[in-house]
1. Compute relative contact order in percent (Cα under 8 Å, 6 or more apart) for each of 1, 2 and report the one that scores greatest.
2. Ranked by mean count of other Cβ atoms within 10 Å over residues 8-15, which of 1, 2 sits at the highest value?
3. Consider the structures 1, 2: one of them gives 25.9 for mean count of other Cβ atoms within 10 Å over residues 56-63 as calculated from the coordinates. Say which.
4. For Cα Rg over 2.2 N^0.38 Å, the calculated result is 0.93, so let me know which of 1, 2 that is.
5. Have a look at 1, 2 and say which one yields -24000 for helix-only ellipticity at 222 nm (-39500 (n - 2.57) for each DSSP H run of 4 or more, over all residues; to 500), as calculated.
Structure 1
Amino acid sequence: MSYLTVGKENSGTVDLYYEDHGAGRPVVLIHGWPLSSKSWEKQVPALLDAGYRVVTYDRRGFGNSSKPTFGYDYDTLAEDLHRLMTELDLADATLVGFSMGGGEVARYLGTHGSDRVEQAVFISAIPPFLLKTSDNPEGVDGSVFDGIMESISADRPAFLTGFFSDFYNVDIFGGDLVSDEVIRFSWNIAAAASPRGTLDCVPAWLTDFRDDLISIDVPVLVIHGDADRIVPFAASGKRTHELVRGSRLVVVEGGPHGITWTHAGRVNRELLDFLKEQAEPLEPVVGLS
């Protein structure tokens, strides 16, 4: 198991768990809330088989990473990503952010630029700005996020059950595109996350990424389901596409939030096509499929 130290809290270090497989141009996968890098199960093999180097990591507070009581704002989270990119000396990388992970992609590029990055992908991602304000009428009312925090504080395990029902649109895709076992798998990952981190990430979703997106100077792919109940397409993916000049938008018809599982085939095809347009990867490494 590989870890990178990104900070310290009292007598302990804050360590990020990461995996680094394959060879070729690097693709860095940044997971959503409240999951871990295990949620990329459908994408990692496809990328390795296509000849890419695949780096995944667990956000602080989640998965196998340390669970500190601080650092769940996007400036810190983007700095964690920067430390990983620097430590692994990644160049010509593609950053792929799912849901909350899209915030790391936006803030990283807005803060550190694209010296190490060749492309960026936003999947079901929260940018550009989820909170409804006077200058952001397309956003979501703040009371929604207050309610989420209250539910997490009252009964986090129960909240997660309802959350994943909407995450996968289980009433429509349950038993077909998503099994009970997958839902339980997701719940188990989320339940093992830091309770403090799970709660403190919610205010971070209200970060304004509009300036970050406008500054992006690399090719961008936006993939979003138009039936996303967690991060509504009209408030996020559609507007991200509008803000990032030259970006490509792929709308998955009927797709829920968790399209990386329910519509993995479509997501993988679009991702691989986008990667291939920029440069040909190396031949696949035998034994890593």
Structure 2
Amino acid sequence: MILTVLGLIWGASFLGVEMALTGYGPISIAAGRVAIAAIILLFIAVFFGDGLPRFDTATSRRIWLHCFAMGLFTNVLPFTLLSWGQQIVTSSFAGICMAVVPLFVLPLAHYMVPGERMSLAKGVGFLFGFSGVVMLVGGDQLGLSFALLESESKLMMTAQFACVMASCCYAIGSINTRLCPPISTLSYSATGLMLGSIMLLPTAFYIEGIPAIPETGALAGMLYLAIFPTALATLLLTVLINRAGPSFLSLVNYQVPVWAVLIGTIALSEALPGHFISALAIILTGLAISQFYDRWRTQRAR
């Protein structure tokens, strides 16, 4: 049940971005959702959790570095890239890109996480899934060089690439979390969001200025992004990891793009090009090959 709720919350976040973009700039959206979520989680962490990490030992200082990386790669960069990209691409496209996150984790984990070697199945799954990414971004422009594209097509491809890079940032953030010394998820997330807001707020004010009072729809989108996919999802994440373990959480990667496509198609009447569906099917197939074949082989060996 919690897994389904998480998939729905994260899948609807792309609709929230579309709503917020009607009244805020992309960096202001990232800054607002991170700052509001940081306030919420810091309050809960300080009064009901373990508070912020200490800073008196080498390990605790290393935790702060991981929290900084979490804020940068899990919040600042992907939120900004997605908000900027969704000015041009559809929410469905942005949601489909999230299926790429565990594929990017595979080569990163091979080099950065001890014991996470790239097996044949993982390699095949990565290459298969990456071909889906090429189809998703290239679409009917496959085979044309970037120099031959029209200006509108170049802008569209740049926005699409920004969404794919957001997925890469999430993958780096995931590896960073796995390498972090033991710390409660709530304390880790609250600290990361706090550091992320420190990075984003001055940047947003400098580049986009202080935003005017937006219309109700834009404000509702911002509040949804801050409260649900950024703050509440972290609390649900903590419960899910404690109950079922972190590996079970990978199943949410199958749900997010599906919810994003459904919500974008129904709520925003977005067109759904045929190559979007084909690309999503290829990406999810590659993800399944990389994740489930090794598990099946391990269980069979037992």
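Coordinate-derived values only; no laboratory data. Just so it is clear, the structure is predicted and the values come from calculations on it, not from any experiment. Cβ atoms are built from the backbone, for glycine too; each structure is taken alone.
1. Numbers: 1: 23; 2: 43.
The maximum falls on structure 2.
2. Between 1, 2, the highest calculated value is found for 2.
3. Working through the options, I get structure 1.
4. Details: 1: 0.93; 2: 1.00.
Going through each structure in turn, the value belongs to 1.
5. The correct label is 2.
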